[in-house]
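Asker: Have a look at these structures, which come just after this line.
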Structure I
Amino acid sequence: MKHILIIEDESIAAQHLERTLHDVIPDAQVDSILQSIEESVEYFKGGAHPDLVFLDIHLADGLSFRIFDSISIDCPIVFTTAYDQYALDAFKAGGFDYLLKPINRDDLQNTLSRLERLQAPSASQINTLSTQLKQKHYQSHFLIPMRDKLIPVEVKQVACLYLEDKISRAILLDGREQIIDRPLDIIMEHLDPDRFFRANRQYIVSHDAIREISIWPISKLALTLSVPTPDRIIISKARVAEFKQWYTK
């Protein structure tokens, strides 16, 4: 439960929650603080997987329940609000708990303790997980169809993958391009997440290919790779913290 996402449009409330979280869990990492439905949907569509989400019900662009019209969140959600009339809606949306603001330390501690007890794995689950991790293999090659042949391309030779006209393409470190006959979402599932990052809906980038990271307007980042790309690769404000963590680990 170390990677936490806060979705809250009131900066004072977000800062208070972050301080209280660090008081209860000193090593907690708040990956990002988002302020709107739009930002949140983009964040999760980019492939983010926090351990826990604190979700304010009233956001800048509407009730946060609308987020679930576009995406699903597969980690525990604690709804936060200054009003108590949304409790039933929160639990219907799959919320683990419902905290009234201002959130105090005892209530937060109680919520996190209950969550920890529920998530504590049994010995058999630990053994199963250990086996699964040992068996995990990421894709090492792509097979590129060319006339009557299949041309092998090593994944480690890929600088980035991008989507153009609904076609997935790979740019190799030597500048060559190859068509990959699969959607980017499927491709990303089989790549080593330590080596590749889903920069946005259009691009997946290789750690080894990043040559320059520039500060872009509105708290975004722009990436320059070791090979030319058809478009500027932008990391949204919502995913900057996650990208920095990925790049520096």
Structure II
Amino acid sequence: MRSKIVAGNWKMNKTYGETKKFVNELKDAVKGLKLKNTRMIIAPPFTNLQKASKKTKDTRIEVAAQNMHQAESGAYTGEISASMIKSVHVKTVILGHSERREYFGETNELLAQKVDTALKNDLEIIFCFGEVLEDRKDENHFKVVEEQIRKALFHLTSDQWKKIILAYEPVWAIGTGETASPEQAQEMHAFIRELVAERYISDVSENVSILYGGSVKPANAKEIFSQEDVDGGLIGGAALNAEDFTALIKAI
């Protein structure tokens, strides 16, 4: 059975002290919640990973990194390796976020290398992909999403997919206040699941969690999360407030 997941991507937000405060608030807020088959993940900036990891130890709150370099080590100033992430007891990494693709020029080919390095180091991956507004208007959104998945992930074995979480991001709905309708989200998630089923055995497509990432808020979460093929959300703005993030966890 695939997991339900609410993952919060903090992006370039929260200082060391703010991280401590948020985690304390979240721990108190989710205490006693019955979270059957549900995972809570937060992704702080690199500077706060160790503190978040320590403060969530022995809780059901998990911690993820927001990115990593494809090389194991070397002269890559400012970059972070898979082994560095693991050294602070973090087991999950976000790869392919739309902002990494747009602002830092990350390609499908580069992301395939990052995926391989993460899996080699036994890291779980939240793999992001999605179309921009122009692609949606031109009705190329299915083609774009298929290409992003095929080029970065379809070289993997069925067994390696146990470490993959998919996150569909309609880029036109990130930070814009726009949100894909529940029906649009379900349509794309069903397409993605079928795409994986065509490449792999049915167990892979049925067990992979597919998250929706596009301006999910407490007000719209329940309707989006209730769609058959939507297994949760990769949350941006609403993940920065412990009360809102808790509301999303309850909605799922």
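None of the figures in this text is laboratory data; all of them are computed from the coordinates on show. Worth saying up front: this structure is predicted, and the values here are computed from it rather than measured. Cβ atoms are built from the backbone, for glycine too; each structure is taken alone.
Asker: Starting from the value -0.39, -0.70, -1.20: which structure in I, II was log10 I(q)/I(0) by the Debye sum over Cα atoms at q = 0.08, 0.11, 0.16 Å⁻¹ calculated from?
Answerer: Of the options listed, only I reproduces it.
Asker: Shifting gears a bit: Consider the structures I, II: one of them gives 14.6 for mean count of other Cβ atoms within 10 Å over residues 80-87 as calculated from the coordinates. Say which.
Answerer: Comparing all candidates, it corresponds to I.
Asker: On distance in nm of label points 7 Å out along Cα→Cβ at positions 88 and 104, which of the structures labelled I, II is highest?
Answerer: If we compare distance in nm of label points 7 Å out along Cα→Cβ at positions 88 and 104 over I, II, the biggest value is for I.
Asker: For which of I, II does relative contact order in percent (Cα under 8 Å, 6 or more apart), calculated from the coordinates, equal 14?
Answerer: Checking each candidate, the match is I.
Asker: Which one of I, II has helix-only ellipticity at 222 nm (-39500 (n - 2.57) for each DSSP H run of 4 or more, over all residues; to 500), as calculated from the coordinates, equal to -8500?
Answerer: Attributed to the structure labelled I.
Asker: For which of the structures I, II does the calculation of log10 I(q)/I(0) by the Debye sum over Cα atoms at q = 0.27 Å⁻¹, for residues 144-199 alone return -1.19?
Answerer: II
Asker: To which of I, II does the computed value 0.70 (FRET efficiency 1/(1 + (r/R0)^6) of positions 8 and 168 (r between Cβ atoms, R0 = 41 Å, to 0.05)) belong?
Answerer: Matching structure: I.
Asker: With mean count of other Cβ atoms within 10 Å over residues 96-103 derived from the coordinates and found to be 16.9, which of I, II does the value describe?
Answerer: Of the options listed, only I reproduces it.
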